[in-house]
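Take a look at the structures listed below.
We did not get these values from a lab; they are worked out from the coordinates using the rules stated. It should be emphasised that the depicted structure is a prediction, and the values quoted were computed from it without experimental measurement. Cβ atoms are built from the backbone, for glycine too; each structure is taken alone.
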Structure 1
Amino acid sequence: MAMMLVSFDANTQGHSYDRLIDALEGFGAYWHCLDSTWLVETRMSISQVRDSLWLHMNPADELLVVDVTGAPASWVGFTRECGDWLRDNLHRP
């Protein structure tokens, strides 16, 4: 399983992003403690993740997907729950 960082700007006023949120939550294991930034665990490639999410967005929006599997990470200021999730899911051997 890969860990993908997904970040987006929803630039289309009046558009409902409920389907996008459902798609992000549909990956199963996910972290969402920053407004428009998610970590999702998936077997999909970065292009597949991008394409599956872009279906729920508009041309004026922006979307970034980065594979962060095994990448070093550091954080500060999150709730215990958010920090524990990061520790448990990003720092796997």
Structure 2
Amino acid sequence: MPSIRPISDLRNHFAEITKEAQTSGEPVFLTKNGVGALVVMSMEAYEANRYESEIYDKLREAEMQSRASNERFSHDEVMAAARIRIEKVKNKESERA
């Protein structure tokens, strides 16, 4: 169940809201005159949300690219290409060291 509180609680019960957001990992919704105004969440929850959003953006982009082309790759082809790229990065890093 989402936590919904009046925005005045931010001033009057800041420590309580902070603890709630950090321990639950869920956002705390703050309202002003009964209308949503702010969302407070822990840094960990924010970072996780942001990471998840980036993943979905990349999946959406990949889906759009797949619709624009009929070219398809097998799992083995993708993994081989990934291994080659990883090896190139490792080689460049070892050259710098």
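I have 1.00 for FRET efficiency 1/(1 + (r/R0)^6) of positions 31 and 71 (r between Cβ atoms, R0 = 30 Å, to 0.05), calculated from one of the structures 1, 2. Which structure is it?
Values: 1: 1.00; 2: 0.05.
Of the structures listed, the value fits 1.
Can you tell which of 1, 2 yields -0.90, -0.95, -1.12 when log10 I(q)/I(0) by the Debye sum over Cα atoms at q = 0.18, 0.19, 0.22 Å⁻¹ is derived from it? Write down the numbers at each step before the final one.
Numbers: 1: -0.82, -0.90, -1.15; 2: -0.90, -0.95, -1.12.
It was calculated from structure 2.
Can you spot which of 1, 2 the value 40 was calculated from, given it is relative contact order in percent (Cα under 8 Å, 6 or more apart)? Don't jump to the answer; show the numbers that get you there.
Numbers: 1: 40; 2: 18.
The read-out was computed on structure 1.
If distance in nm of label points 7 Å out along Cα→Cβ at positions 15 and 63 comes out at 4.6 when worked out from the coordinates, which of 1, 2 was used? Computed on structure 2. Taking distance in nm of label points 7 Å out along Cα→Cβ at positions 39 and 79 as the criterion, the largest value within structures 1, 2 is that of 2.
Of structures 1, 2, which gives -8500 when helix-only ellipticity at 222 nm (-39500 (n - 2.57) for each DSSP H run of 4 or more, over all residues; to 500) is computed from the coordinates?
Values: 1: -8500; 2: -22000.
Computed on structure 1.
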